[in-house]
Structure 1
Amino acid sequence: MTIELQIIASLLRAVAEEMGAVLVRSAFSANIKERRDCSTGLFDERGRMIAQAEHIPVHLGAMPDAVAAVMQHDPAFGEVWALNDPYSGGTHLPDITLVSRTEAGFAVTRAHHADVGGREPGSMPADSRTLEEEGVVIPPTRLDEDVITNLVARMRNPEERRGDLRAQLAAHRLAEQRVRELCARRGHDTVVAAMDELFAYSERRMRAGIAALPDGRFEGHDVLEAIGGDLEVRATVTVEGDDVAIDFTGTSPQHDGNLNCPLSVARSACFYVVRVLVDPDLPASGGAFAPITVTAPEGCLVNARRPAAVAAGNVETSSRIVDVVMRAFGEGIDVPAQGQGTMNNLTLGNDRFTYYETIGGGQGACPDADGPSGVHVAMSNTLSTPVEALELEYPLRVERYALRLGSGGAGRHRGGDGVLRELRVLEDCRLSIISERRSHAPQGERGGRPGATGRNALDGEQLPAKVTRDLAAGDIVTIETPGGGGHGR
C-alpha cells in the first residue's frame, strides 16, 4: 500500500477503536463496560465494511446485513437508526445495532444489552420457541428520544437500558466528528477513493491466500445438543482457484427451540474460519469476504425463517459452524483442534437486576503450540466480568473461579483447560443456562485426544446443557467449561 493509503487506513481503524472506547467507557451495564460485549465499525457509501475495531467476530461479520437493511430506508445525515430483528439484519434480540450516516459512509455499533424484555430476565431463555418470547423486536427504526423511551419501557431496568443506548449514540456522534475531520484534512474524494482501495486490497490478499490452498471438495459435520435430541450441522467446502464456496445442505431443519440462526450469523462464522486459516493478519475489511460464498437451504437450522427463536443460534450455533467448517478444511490442510465450542451462556435475574455472562474455556491445540486456557473461543471475544465488579453490582457472590486443570485434551500439543466458575445467589431469581459440549467433547486433531466435556450444576445436582428454573437465595450455580482438543499423537 502507498504511504497515504496506509495513513488513511490507520486513521479509519483508529476511529473504529475510539468508537469502541467511548461506548465502553460511557455504558451503564457491566455487560458492556466490563465484559465489552460490543463492536464498532465504519462502512463506505455503498454499505461495504471498510474498518472495524478488534471486537466480537459474530457481531462484525453480520454487520453488513444490518447496514443493508437500514440503507433501504435512505437514512439522512444526522439520523441514527436502530434494529435487532434477526430477520432484518440483526443476530439475536439482545444485540441492538445502531447505524448512522457519516460524510463518507456509515458508522455502526452493536452491543449486547443485558435485557430487552421477553418472558425471562436477561432475554436469553433456554427454552424459547418463538422470537417474541425472547424480547422486544426492533425492525429498522429511526431513533429519537420518544422511540428510546418507548423501547426501554418494555425492558427490565429501563434506565440502565437507556444509559447503554445513549453510550452507543455517543460513539456515533464521535464517529461523525472524526470522519468529518478526516475528510476536511485529506479531502472527501481522497477518503472515498482510499476506502475503495482498502476494500480491493483486502480482497486481493484473501484471494492470494485462498489460491495457495489445495483445490478440492471437503466435508465436515457435528451436532448441537438441543432439548429433545441432537441436531446436525453439515458443511461442504469447495475450494476452486481463489474462491471458496461453503454449502450447508444436509443440515437439520430449523427446530422448535432457539438454536436456529439467520444466514447472516452463518456467514459471519464462515468468514471467521477462512480469515483465520488463510490470512489472520489481513486488514479487517469487507473485501476479505468477497471471495467467500455461503449458501444454506431456506428453513434449515442455519438459515431459519421467521418466527423461529434464535437466542442460542447467535452464540452456540455460530460456535458449532466454526467447528464444522474448520473440520471440513482439515481434510485438505492441517488445522487446529476444536476449542470448547460453546460460550457457556449464564443468565441470572429478576425484576431488579439482570446478569449475563459468557464464560471462557479451553482453546484447541495448534499444529505447533498448546492451546491457551480460560479464553473465549472463536466467535466470542469478550472479557470476563471481574469478581469485584460482579459482587459490587449484583446480589451474587463468587465462591470459586479457577482453571479446570487437566480438562484439555492430551497430544503432542495439549488443548487448553476450561474454567470453573461457582456463584452463590443472594436473593431469589431466575436462572437460564445455554451451553454446549456437555455430551459431545471437543475433538482433537491428527491423533490428539478430546477435551473434557463441560458440566452445569445447581447445589451439586447436575443440570442439562440448556435449562431455565427458579433459584432461592443461597443457591449455588456451578459451571465447568470444556477443555480444548489436543493436536498430534
Structure 2
Amino acid sequence: MDQQDLLTRRHFFSRTSLGLGTAALAHLLAADAAPAATDGRGGVLEQFHHPPKAKRVIYLFMSGGPSQMDLFDYKPMLNELNGRELPDSIRQGQRLTGMSGNQATLPLAGSIFKFQQHGQSGAWLSDLLPHTARCADDICFIKTVHTEAINHDPAITFFQTGSQIAGRPSIGSWLSYGLGTANENLPAFCVLVTKDKGGQPLYARLWGSGFLAAGHQGVQFRPGRDPVLYLTNPPGISPAARRQMLDHLQQLHQIEHQRTLDPTVEERIAQYEMAFRMQSSIPEVTDLSDEPEQVFELYGPDSRNPGTFAANCLLARRLAERNVRFIQLFHKDWDHHGGLPGGIRSECRQTDQPCAALIQDLKQRGMLDDTLIVWGGEFGRTAYSQGKLTANNYGRDHHPRCFTMWLAGGGIRGGTTYGETDDFSYNIVRDPVHVHDVHATILHLLGIDHQRLTYKHQGRRYRLTDVHGEVVGGVLA
C-alpha cells in the first residue's frame, strides 16, 4: 500500500472500523454523493425545503441597464420639469459615475415615449412594448429593485453570483448544485447569448461554478453547426469508437479513484458521460425545423435566424420542455449614455415580441404555471440627461438606486405592480427589493430556503444571498 495513501484523510476514514469510516467518507463526499431533491439527479438536497411553485427558471438578462422611466416607471412629473436641474432634495448627495459627475448641470429628462395602462391590472407601459403590454396581467412588475453597484462589471457580477467580486458560483450553478438535473441527457444550466451585439462585454465567469464542482457551470449554446463547442466527434471518429474510448478512460479513472478517493475523479467521469449523451440530445433540441409556422410567427421573423434573441427565446422554451433547470439568456446593448431614444427603440424591437411570445407559448402549453420567467438588467438609468438634452434626444447614466424588473409564471402573482418610486424615479418610496431579495425569492419559488443552501469553502459557509436577503412575499401568488 502507498504510504501516502495511509496519511490521507480519505483512506484513513475508509479503513477505520466500527462504521466511522463509512460515516466520515460519506460526509467528505456529500457534495457529490447525496441524493437530489425529488425529481432531480446529482443535487445535494435530499428533499425540497418546502413545496416548490416552479420547476425551472428562464432568466432574460438585459445587459447594460434598461431605462426604467422609458419602459415601465411612468413619471409625468419628469415631463413637466423637463430641462430643469435635478433638485438637491432628490439627489441627497448620492454619488454619480465619473461619466456625468463632472457635468456642469444635471437637467431632468422626461421620456419622449407615450405611456398607457394595460390589462385589468392597469399596469403602465410605454409604447415601446406593445407585445409585453398584452401580457400585463400575467406579469408582476417590481419597480423598486436596487443595488450597491454603480458600474457594469460589478453590477452584472452581483446579479449573477450574489457578489460584486468575481469568483463566486452563479445562480444557475447554485441550482444545479442543490437540485441536480431533471434530464440526464442535458445540462441543468444552459446559457444563450444574443449574437452580433455590441455593448458591455460578457464573460464566461458570469455563468461559472466558482468553488463548486465544474459540472455545475453553465453550458453555453451558440448558433451554427456546433451549438456546444468541442462536443462533435473529430473527423474519422465514429460514435462506437468514442464509446469505446470513454469505456477505457472510465476504467483508468476508476483505478485513480480507488487510489486517491478523490471525488473530482468521479465528477470528471460524469462530465465525459454527459458530453457523450449530449452528442444526441443537443442536435435534437437545437433543430427548430419541427416547429410549426404559427410558432415562428408568434416569436417574430428573427426567430428563424439562429442566435438572435427571438430564436434564443424559442430555444429556451424547447429546453424548458425538456426540464432544463435554469436557462439564462443574455441580451446586450442597453447601455444608453447618449442617443437613448434610438438605442432603446432598437433593443425593444429585438426583445419585446419574443419576451411576450415566451409567456404566451408557455401558457398555451400549460407550462407557465411551473416555469418562472425573470426579466431585468444590472441597474437602471438616471432621471437627468447625461450629455446634451434636446427636444428629441438625450442619454441617461447608470442608476443603482431604483429600477424595474418583472417576473411571470411559476408562483408569481400576475397583474401586480410591487413597490413605488418617487416622482423622479430616483429614490424608493415604498417596498425596496435588494438584489439578494430577488435571489432569495427565486430560490424560494423553486422550493429552496436560501439560508439553507450552503457550501463550505476555505473555512466559511457560503450561500447565494451571502448574509442578507428576504423573500419578497408581496409578489407571490
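What the table below lists for this structure:
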item: Origin of the derived value 15 (relative contact order in percent (Cα under 8 Å, 6 or more apart); candidates 1, 2); result: 1
item: Structure from which 15.4 was derived, mean count of other Cβ atoms within 10 Å over residues 112-119, options 1, 2; result: 2
item: Source structure (of 1, 2) for distance in nm of label points 7 Å out along Cα→Cβ at positions 176 and 440, computed value 2.7; result: 2
item: Structure with the greatest value (metric percent of Cα pairs over 43 Å apart, set 1, 2); result: 2
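Since every read-out is calculated from the coordinates, none of them should be taken as a lab result. Keep in mind that this is a model prediction, so the values were computed, not measured. Cβ atoms are built from the backbone, for glycine too; each structure is taken alone.
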